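A.B. asks: The next part holds the structures, each set out as structure tokens.
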Structure I
Amino acid sequence: MLLALRLCLVILGVSAVAIALSILLLGAAATAGMAEALFDAATGWRGPSTGAWPAAMDNELRFYAALWGAYGSLMLWTARDLPARLAQVPWLAGVFFAGGVGRLLSRLSVGAPHPFFTLLMAIELLLPALMLTLWLGVRRRAAA
């Protein structure tokens, strides 16, 4: 269970840092466009892409990308010495879940995004439960 939890943290951490760097360096529209194109190619989805993003949205998302990168770095830091930093896992899972709730609120408020972002929302709402389940298992084994 410890290995599975560490792997989950590393994959999410590396993904967050990579996404943050892409948004910071290439912009939000370019990053989303690449992700949508990969999703479309993998699934065969033929709907419209997101299209142009306003300058204010790009500006805001490049700001938040730095925080997303810091979150990914914190996940990697936690995974590096997981037994000593195990108490961080519920907080990290909670923040990830809150991001999924934000996507859900957006969907309910302004409508459905490209299906790629719906997939991200599902991951953000479901993966924290797996993380917490693994975390509880690791804690039980450590206590035994």
Structure II
Amino acid sequence: MRIRNVKSDDIVSFIEVYQKSYSGLEKYAYTRRKDIKHYFKWLYNRDSDGFLLAEINNRVVGFVACDANWISFINGKKMGEIHELFVLPQFRRKHIGTSLLIKAISYARKKGRKFAELWVGKENYVAIRFYKKFGFQESGSVGIWLRMTKEL
């Protein structure tokens, strides 16, 4: 497996992997290609250095977007905001998500962030358990979203 920074021409892979990864979790995802494309561009422009992908044999299998420029609307502090983390279903449970998350946390630390923050669907129990394994704690909710934070 290789992890590298996302390039602007990775947008096609992003859309494909995003749609397949969110199958069954559409209530937490963009579903129109146009919206997913806009989301990719937003993530890329927010913090391209923290936007990474995982490849296996030159096939893109997952993404993480960590934004070290984010200011939390909860406490007004700069955070390592993990906007996105997803892996193709057939490549899950192979430490790809783990590797992407570790890289994202490392990036946030390198940028001097003291906390990481993310929002996960309240009923996405698999993801919630995954983040808890890495020390993220539930710290509030808004609508269908659960906020999780971790001291870095």
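A.B. asks: Thinking of I, II, which structure, once relative contact order in percent (Cα under 8 Å, 6 or more apart) is computed, gives back 19?
C.D. replies: II
A.B. asks: For which of the structures I, II does the calculation of semi-axes √(5λ) of the Cα gyration tensor in Å return 22, 18, 16?
C.D. replies: Computed on structure II.
A.B. asks: If helix-only ellipticity at 222 nm (-39500 (n - 2.57) for each DSSP H run of 4 or more, over all residues; to 500) is calculated from each of I, II, which structure is the one that comes out at -10000?
C.D. replies: Among I, II, the structure yielding -10000 for helix-only ellipticity at 222 nm (-39500 (n - 2.57) for each DSSP H run of 4 or more, over all residues; to 500) is II.
A.B. asks: Okay, moving on. With Rg/Rh (Cα atoms, Kirkwood Rh), for residues 24-87 alone computed per structure, which member of I, II shows the largest figure?
C.D. replies: I
A.B. asks: So mean count of other Cβ atoms within 10 Å over residues 48-55, computed for just one structure, reads 20.2; which one of I, II is that?
C.D. replies: Answer for the origin of the read-out: II.
A.B. asks: Okay, moving on. Identify which of structures I, II gives the largest calculated value of mean count of other Cβ atoms within 10 Å over residues 32-39.
C.D. replies: Largest one: structure I.
A.B. asks: Let me ask something else about it. In terms of distance in nm of label points 7 Å out along Cα→Cβ at positions 40 and 120, which of structures I, II is highest?
C.D. replies: When distance in nm of label points 7 Å out along Cα→Cβ at positions 40 and 120 is calculated for I, II, structure II comes out on top.
Since every read-out is calculated from the coordinates, none of them should be taken as a lab result. Note that this is a predicted model, so its numbers are computed, not measured. Cβ atoms are built from the backbone, for glycine too; each structure is taken alone.
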